[in-house]
Structure P
Amino acid sequence: MSRPKVVLLTGASGVVGQSIIRELAGRPVVALVHSGTVDGPGVELLRGDLSRPQLGLDDDTYRDLVARTGAVIHSGGLTDWGQSPERYQRANVDGTREVIELARRADAAIYHQSTSFVHALADDAPLALKPTNVVDAYVRSKLAAEELLRASGVPYVIFRPTNLIGDAATGLTSRGQIVQLMSDWICRGRAKLFPAHPGNLVDIVPQDTLSRATIAAMDAGDSGREYWVTYGKEAMTVDDALDVCVEHARRRGKEITRPRVVHPDELTEAELAALAPMSRRYVEVLADVSEVTACAGGALPSSLDELRDRYGLPHVSDRDAYRRSLEYWSEHGA
């Protein structure tokens with residue numbers, strides 16, 4: 001008797017992967033990880049390497065995985081910014097090519113996690129992304145991975161999330177990412193400057209919104225769709241986001257001075273030199289992220305209404321979810 005089909009989840013130990021495992025709630029999953037670990041009901045851990053042939057698996061293990069895979073959720077890859085193009089090529093492009101090959105052999109669809117930042121490379125972007133931008137090589141690798149999928153002939157759905165925060169209801173996250181780290185820096189009163197292009201919105205999305213959309217598309221057997229998992233024009237303004245941080249600090253018993261919002265192009269070397277090394281690094285990263293948003297005209301494209309209508313995703317206030325994420329990070333991560 002053949003064994004039941006499983007969901008192959010790459011990058012299972014990452015923030016997105018662990019959120020997807022929670023949302024799958026005990027359904028059979030083969031969790032492919034390169035490092036770290038993950039467990040839970042229905043989870044089978046498998047160690048591999050996306051950048052190697054057959055995902056780094058021996059012949060028998062690979063054949064068994066092909067035979068058992070009913071769908072692939074591809075959230076694995078290199079997401080740290082500022083790495084070399086070669087590292088992104090191996091993890092994000094070559095890795096996606098290997099995932100496509102497994103899915104082809106398994107006759108399975110791929111539900112692929114990309115990034116909304118690919119919009120910064122659009123032909124009609126109002127600004128050109130500078131090659132010195134900290135996300136440039138990362139975004140180009142994610143765009144190349146999308147192109148591989150479109151040309152593959154394998155059924156796929158692409159999800160393009162913006163920066164993630166914790167679970168919408170609880171704020172839970174398996175580890176801090178850029179939003180949590182930057183927000184903690186602001187809430188501790190260490191941020192003197194906040195670089196932002198005029199009109200930019202602060203677009204952050206709860207991780208379970210992405211996970212639920214991914215699983216719903218998989219369960220529906222959808223293919224050929226591409227979703228921007230962002231708030232778009234509904235997103236917070238810079239003032240909204242800073243207000244949430246100031247209010248959070250006050251609830252924690254700390255009165256902080258609101259950071260001064262400055263156009264990234266107006267940052268002077270003298271201002272940067274006066275900052276502590278960590279603060280300078282955060283300001284530089286925020287300036288680069290602001291440039292990405294400016295390349296989208298200040299507001300990212302959004303498929304949120306379509307995701308709500310098609311898959312029944314709930315309406316979630318990004319401001320309330322941000323508050324919960326800050327509360328969780330203050331209690332468990334900071």
Structure Q
Amino acid sequence: MRIALPTLAAATAALLAACSPGQQQTAAPAADMKTVAITQIVEHPALDDTRQGIIKGLAEAGFKEGENLRIDYQSAQGSTATAGQIAKKFAADKPDAIVAISTPSAQSVVAATKSVPVIFTDIIDPVAAKLIPSMDAPSGTNVTGMSDYIPFAPQFEMMQKLLPEIKRIGYVYSPGENNSTTMLAHMKAYLAPKNIEVVAVAAPRTTDVGAAVRSLKGKVDLLYTSFDNGVVSAYEAVYKAGTEIKLPLVAADTGTVKRGAAAAYGPDFHDLGVQTGHIVARVLKGEQPGSIKPEHPQGGTVAVNPKAAEAQGFTVPEALIQEASEVVR
């Protein structure tokens with residue numbers, strides 16, 4: 001059997017028809033495609049929610065993955081050495097912007113490039129982390145972004161609603177993480193005039209977290225955890241130890257309430273990511289990072305887990321349950 005092959009003229013006509021102005025093109029021209037590299041120190045719910053929020057914020061601003069946006073994502077899997085390697089690779093790739101989620105990742109990226117735009121997020125104090133000189137627009141630098149810092153006062157007020165007679169607060173933290181040491185200093189400064197003692201226990205590795213919590217048995221009224229990536233990534237160990245020694249668990253990361261914290265007051269990390277995504281979009285549209293003033297979360301919310309509180313030996317007051325934006329049953 002002979003199969004008829006299309007003539008050159010027919011093939012040319014078909015090609016021209018496929019490319020006619022009246023038909024929609026699915027692939028963006030190369031010149032219109034933007035590349036954003038995203039890195040984070042480890043994968044846990046808060047950082048993952050931030051990353052998804054960033055993608056949503058970019059889409060809201062007109063940059064949609066697969067259409068006019070390419071995203072290159074790398075996790076350091078908890079290793080600062082790997083974070084440094086990722087930062088050097090991204091700097092060499094020269095994307096249109098690098099987004100660094102968490103302090104260790106941001107410090108690595110800022111050290112790796114002075115020319116590629118860098119947008120940090122999920123960082124309590126970017127000044128103390130030496131990412132920017134001040135929280136004003138960092139003129140002359142290639143860096144801007146989002147702090148996730150919220151005042152400690154409303155967090156402490158929530159603790160008082162849980163345990164009105166609170167006198168000692170436990171704090172498990174990673175001593176090598178700027179987020180954690182900065183928050184510890186804030187806590188001590190705020191609580192000292194109130195005669196509230198902070199009992200801090202270092203957990204240099206995620207495998208140390210459970211033992212650090214257990215060491216607080218009988219020494220504190222509750223345990224508070226901040227945006228410490230090592231501790232948050234091991235929160236199941238925090239919950240296991242807390243229930244064993246009947247220690248109330250309170251957090252700054254509202255995502256940990258689903259993982260066993262009795263209560264938390266903090267920002268919504270997805271919303272924080274959306275806010276970050278809008279900053280990234282401004283850079284993609286031509287603004288210089290040094291002309292963009294770093295931002296803070298737009299507010300905090302309360303989340304509670306009455307069942308987890310019961311396992312930890314106490315009851316969440318009904319008034320706080322009514323106040324909460326999220327109640328995990």
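Coordinate-derived values only; no laboratory data. What you are looking at is a predicted structure, and each value in this text was computed from that prediction instead of being measured. Cβ atoms are built from the backbone, for glycine too; each structure is taken alone.
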Of the structures P, Q, the one that 1.13 was derived from, the read-out being Rg/Rh (Cα atoms, Kirkwood Rh), for residues 191-294 alone: Q
Structure responsible for 23.9, 96, with Rg and Dmax of the Cα atoms in Å calculated and labels P, Q on offer: Q
Origin of the derived value 3.2 (distance in nm of label points 7 Å out along Cα→Cβ at positions 39 and 63; candidates P, Q): P
Structures P, Q, by FRET efficiency 1/(1 + (r/R0)^6) of positions 127 and 311 (r between Cβ atoms, R0 = 30 Å, to 0.05): label with the highest value: P
Origin of the derived value 1.9 (distance in nm of label points 7 Å out along Cα→Cβ at positions 207 and 223; candidates P, Q): Q
Winner on distance in nm of label points 7 Å out along Cα→Cβ at positions 79 and 231 once structures P, Q are ranked, highest first: Q
Per mean count of other Cβ atoms within 10 Å over residues 87-94, the highest-valued of structures P, Q: P
